[in-house]
Structure I
Amino acid sequence: MVRRQTLVQLTEDLVDKLDQLASKEDVSRSELIRRVLRGFVEQEDEQEKVRRYIEGYKRIPPDTRDEWGSLDDWAEWSAREAVAEEPWE
């Protein structure tokens, strides 16, 4: 993977804390920052998926009929058909 160098200005206090964490994790400061940023981006991606999922349910609630009808009605019909097909002897 090609990397691009960026410049970010940090306070001395933050750099000291990053160095302590990097030492504790036995990684470089750069690797620690990459891990933290990767985790943040993944978390944001996941939160966006959840937001979209919730928005979909708000737009079309689960009990809403559509051109296919009601899922509950279909499930009931399907169960009755399955029971009717059993030999029961």
Structure II
Amino acid sequence: MLDRNWRCEAGEIDIVAREGRTLVVCEVKTRRGLDYCHPGEAVTWRKAQRLRRLAMRWLDEHDVHPDEIRIDVVSVVCPPRGDVAVEHLRAVC
């Protein structure tokens, strides 16, 4: 992990990581259940584009030179009873 909860006036990136030569910007979405939607569905195309812009801002401030940028989502479902479910959705856009 390179950074977490990185903020600027344009928004926040939950996790910035690196996988090989790829910069991975990861949005973490948590829900108590699936009544409304899967947490990963909360990351729309518009949100993913915003994360991509934030990744460019992050790169402007850090000495990291990736070959590519990938947007991932970690979805966490914490039901009132039962096990927590964690899912890593890679390259959502």
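Bear in mind that the values in this text are calculations on the coordinates, not laboratory data. What you see is a predicted model, and the numbers here were worked out from it, not measured in a lab. Cβ atoms are built from the backbone, for glycine too; each structure is taken alone.
Ranked by distance in nm of label points 7 Å out along Cα→Cβ at positions 3 and 59, structures I, II are topped by I, which has the highest value.
Can you say which of I, II returns 278 when volume of the Cα convex hull per residue in Å³ is computed? Matching structure: I. Computing helix-only ellipticity at 222 nm (-39500 (n - 2.57) for each DSSP H run of 4 or more, over all residues; to 500) across structures I, II gives -23000 for structure I.
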